[in-house]
Structure 1
């Protein structure tokens, strides 16, 4: 039987690692839904092959160029399920030019926070967040030694796509 797990790997183990990382730094994410998880490839050919395979499991909502490489967002036909949560979207990233330090596989989970990001940094002043000032949806990033990174943003990815499409 062909399943999304055959294409992207053990996403439940990956999310176990994400939550272990979050717990280790003391962040409470119990009120924050994960809107998507992301898979990074190491070649453009692998990106295209996995992107094409993922079309069995969902619809591409967006495929845009970010940092001179394609990034696709899928709305999954059947959301990923994890401990009572449903994760409706999936992101796949081709390598950016010069990216040689990443391995292929599930890379990060993105949480939607209910308050401004500034409140999160005030609540957790001892955590060294990396702030990425995306024009539409800024994010706080936490990188961990194992590839189970976390990003926090204020808008769900489908809303971000609508805003991107509405820009002249």
Structure 2
């Protein structure tokens, strides 16, 4: 296991999604005069499940980037191979979806309109980033293999029939060919 890549993945995980899904929400709650501890009752259970589900998706995607993509989730240290396995077979952006699920779960758990508004803002920012930067960068890096993948798997929704590349060798970077 490449230790350097593992450390970079961990640092980026803490810095980027950790900031978006933990640090900023805590700051929002504090600024709104809310408690750092939620009120726990029966309605908290599904909220906690949603938060845990979202973070589980995030961790699974970071693992995919590390193991199969040989990179991190950071735009400055991206995967070297196009990641189209696991959850990426059903939707192109499961990592963002996981972060959004965690944020909505946090808003529900803390009963915070401010956190729900933040989650909506984060979704808009994710969308703009994906459309303006990420998709063109992936198309440039992975060429036809990304175009085939993009045509088969939706950006935000999901497919019931998982994507399977017809030629597993096509998911490599142009530099590897």
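Points worth noting:
- If helix-only ellipticity at 222 nm (-39500 (n - 2.57) for each DSSP H run of 4 or more, over all residues; to 500) is computed and equals -18000, the structure in 1, 2: 2
- Distance in nm of label points 7 Å out along Cα→Cβ at positions 108 and 132 derived as 0.3 - corresponding label from 1, 2: 1
- Of structures 1, 2, the largest value of distance in nm of label points 7 Å out along Cα→Cβ at positions 68 and 84 belongs to 1.
Here, each number is a calculation from the coordinates, and none is a lab measurement. Note that the coordinates shown come from a computational prediction; the quantities given were computed from them, not determined experimentally. Cβ atoms are built from the backbone, for glycine too; each structure is taken alone.
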